[in-house]
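> Given below, in the form of structure tokens, are the structures.
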Structure P
Amino acid sequence: MANSEPVVVKHVEDVQWEEAGKKGLAYLPVRRDDIGADFFGLLRFDAFVNSGVHQHRDVAMSLMLSGGLTDRDGFVPPGSMGINFNGSTHDAIAYERAYMVSRLEGPVQYLPELEHSLHVGAERTAIVVDSPEQSPDLVLALANLPLQMTGLAGVGRKMIFDYACTPHDRRCVELQLLPGTKVSTHRLNGRVDWFVLSGDVGITAKGRTNFARTNAFVMMSPQAEVSFESRYGARLVAWADGPSESLEPGQPHDLYGFGSLHTSRRAHKSSRA
């Protein structure tokens, strides 16, 4: 993270939309690194606008907030996480305006004749599909995922993706916080990103509290020592690039599920076999 602060909170209304080089495609960058091909923010498709053929060279994840995207494999509806992998090749189109929270973790290749790119750090090259029978997407409806106990009072967790079949040891989870939940100080052993779907969370680091409400992006730096609490409850999606460790004796901190495996691991393997 370019910002030296251990915790950065940005609400959607505080960030400007940018055009993606094609009418009807736009992105709202909360974090953007063209060289490292790293993006966290919102993407927007207008009705009847397509992305153009492209191939992902690492993991890309998009939580569909509204509308939906269609590609050769099917439809990603609202409330679902669409996950692309190294080699995923498709052309996605929206038949009604679509908004999604996206975390893009690597380069994306576009055909040379395309003048636009929705993805940061895009490469222009001929695209080769090595395994045409493989699905370009893993689509998971968050409402259908099981809610797990975390060992932390007031905190429930849904494992969305454990990054199986990728070179990364990361986790993407949904956290549900009951009103009055307090999570004591813990150290992050990797970058952590949140998108707050609803509710409120106050995150404290270095004696300063940042408040995040519905429609907020939260970015936390590796090695940050943080605690947080929710007055009225919250639901959020989190990406963690490493586990957290409690700084309070006797307190469990398997917050992001690094001791758990995603139940769709088997389904993902079979779809990519």
Structure Q
Amino acid sequence: MASAPPDSSQPVFRFAPSPNGRLHLGHALSALTNEALADHFGGRLLLRIEDIDLTRCRPEFVAGIETDLEWLGIRFESGFRRQSQHFDAYAAALASLRERGLIYPCFCSRQEIRNAVAAREAETNQPWPVDPDGAPLYPGLCKALDPGEVAQRMAAGEEHVLRLDMAAAIATAGRRLGYTAFDAAGDRRVVEVAPERWGDVVLARKDVPTSYHLAVTVDDALQGVTHVVRGRDLEAATDVHVLLQHLLGLPTPLYHFHRLLLDDDGQKLAKSRASQSLAALRASGVTAAEIRRRLGFA
């Protein structure tokens, strides 16, 4: 199993939103759950801004996050980490993986991947496997490219992503991995992970030199986070994070996955679905105390 969580005299929690839109009730639930558990366990509470996507993340949304969290009355330690200021740390992690032959460049467009998947489904008359998010697993088109061709295409500046060679990564790990889940009652259980269900995940792109998987793994370690509290929609992604922690020699925190808030259509609240923002609720006269009561944090 994975290495034990770091020994810390004081637990460290974090809330880590992305500034690509305004916060909604789902974010409030996550932030308040982190606050409640940090208080319960006598821990510290950090704020991290996950702004690796420089095209979608904007300064006004960072300001909006600060305003919303201050309105909710959540107290974080002063200052916060912005991922966009730490690309060097993620580059160092990528270099470590590259030196061991665990990542490779992929020049495929999304359309090329879709075409390859469709062709293989037609050949086998079987549906192509998908990852936990429902996306087709990468069919390995660039995995066995000649090194000379790879060097030539990269030297020419051809657009590419960097993928984790999942089979090689699991072989390097050499053993079953897992993490410890916890709850407010203090109960703990060991959860085994299955990162192979994600296939060769992308760890960096040309326009975004890291990925959520890599950045969050590195940041949690650098910030000394001991307790990760986030929504159940990210539970499966933890498989990849635990594998990366092992490959990079980083500690594995404890994990807790809270419930999700759903809209009238049964879909989770999301910026992409234009879920009502906290700013809109505030403008309509809803108070922070009402939000806390509505979410069960009176």
Structure R
Amino acid sequence: MSEHVAARPGTMDAGGVDHAVVARRARAWGWWFVAEHRIRAMRSYVASWIAIGIGSPFLYLMGLGLGLGLLVDANQGAQGVDGVPYLTFIAPALAMATAMQTAAQENTYGVFGGFKWFPMFFAMNGTPISPAHIVVGFQVSVLVRVMLPLIAFSAVMVLFDIGDPFGALLLLPIGLLLATAVGFAVMAWVATQTEDRGQLSFVERFVVVPLTLFSGTYFPLETLPVFLHWVGWISPLWHAAELGRAALYGAPLTPLMLLVHLGYLVLLAAVTCWLSIRTFRRRLDK
């Protein structure tokens, strides 16, 4: 029996749309409806998205590898950095840094705008789509945005024989896990902001940039003064970069530290996801 035939009287409009069925689908798949909405909106800037997503990894890896990398390798000798050429050392960290930066950017003005400038979150909340669906669906669309530069980084590594090809592919799930953790963390804070007084730019200037500089991205964390090591320990970028280096060229990683790195990222994602849903629910249900 078809859904239309089984529908209760009064749930179908003149156009043959069964609103009861639509509501059930929205309650079950609302997160995908939100993600699809944002993914479709990305088509308006797809050319620049592709150009930046593909061009940046190539320029970063080639620029640092052929420039700074030559100087570092010449001074370090055969042992290189962490036992590998400098380009191999920084490649996974650069991929992770890009994933972090992209996730933070998408969750800053994108989330604030969804409440303030183009209040689509309130419109979505007026349907069977729940605040949890909005939060999760938004992050799914961000992961689609993050996927392109991660694929480009992996492709460049394979093309130029940087590390292990299979390890380069493993950077994709690691980068997506990092983007999820960072995305929910930024979202949880931005969702509490009701007015833009310039504080949104602080995320990039005073969180993303310092974490990129002090998370062992361009040099081993151990080369920093001891009193700065804590920055790396709490940085999701450092945990992801360490996982990426172990995957790409077999950097030493004990089973305990593997669990620590993965556990930290998963726990951060879970806690900040819960905080984001709670904040969204409070704001949207007022």
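Since every read-out is calculated from the coordinates, none of them should be taken as a lab result. Given the structure is predicted, the values throughout are model-derived calculations rather than measurements. Cβ atoms are built from the backbone, for glycine too; each structure is taken alone.
> Just checking, which of P, Q, R has the largest value of distance in nm of label points 7 Å out along Cα→Cβ at positions 37 and 133?
P
> Computing mean count of other Cβ atoms within 10 Å over residues 29-36 gives 22.1 for which of P, Q, R? Don't skip to the answer; put the middle values down first.
Working: P: 15.2; Q: 22.1; R: 18.6.
The correct label is Q.
> Still on this structure, please answer the following. Taking semi-axes √(5λ) of the Cα gyration tensor in Å from the coordinates of each of P, Q, R, which one would give 35, 23, 19? Before the final figure, lay out each step's value.
Numbers: P: 31, 20, 17; Q: 35, 23, 19; R: 41, 20, 17.
Traced to structure Q.
> Quick check on the output: 3.3 is distance in nm of label points 7 Å out along Cα→Cβ at positions 53 and 189, derived from one of P, Q, R. Which one produced it?
Working: P: 4.4; Q: 3.3; R: 2.6.
Corresponding structure: Q.
> Quick check: 32, 16, 10 is what I get for semi-axes √(5λ) of the Cα gyration tensor in Å, for residues 101-204 alone, calculated from one of P, Q, R. Which structure matches? Working shown, then result.
Numbers: P: 35, 17, 13; Q: 31, 19, 12; R: 32, 16, 10.
It must be structure R, since only it matches.
> Can you tell which of P, Q, R yields -1000 when helix-only ellipticity at 222 nm (-39500 (n - 2.57) for each DSSP H run of 4 or more, over all residues; to 500) is derived from it?
On the way: P: -1000; Q: -11000; R: -23000.
Going through each structure in turn, the value belongs to P.
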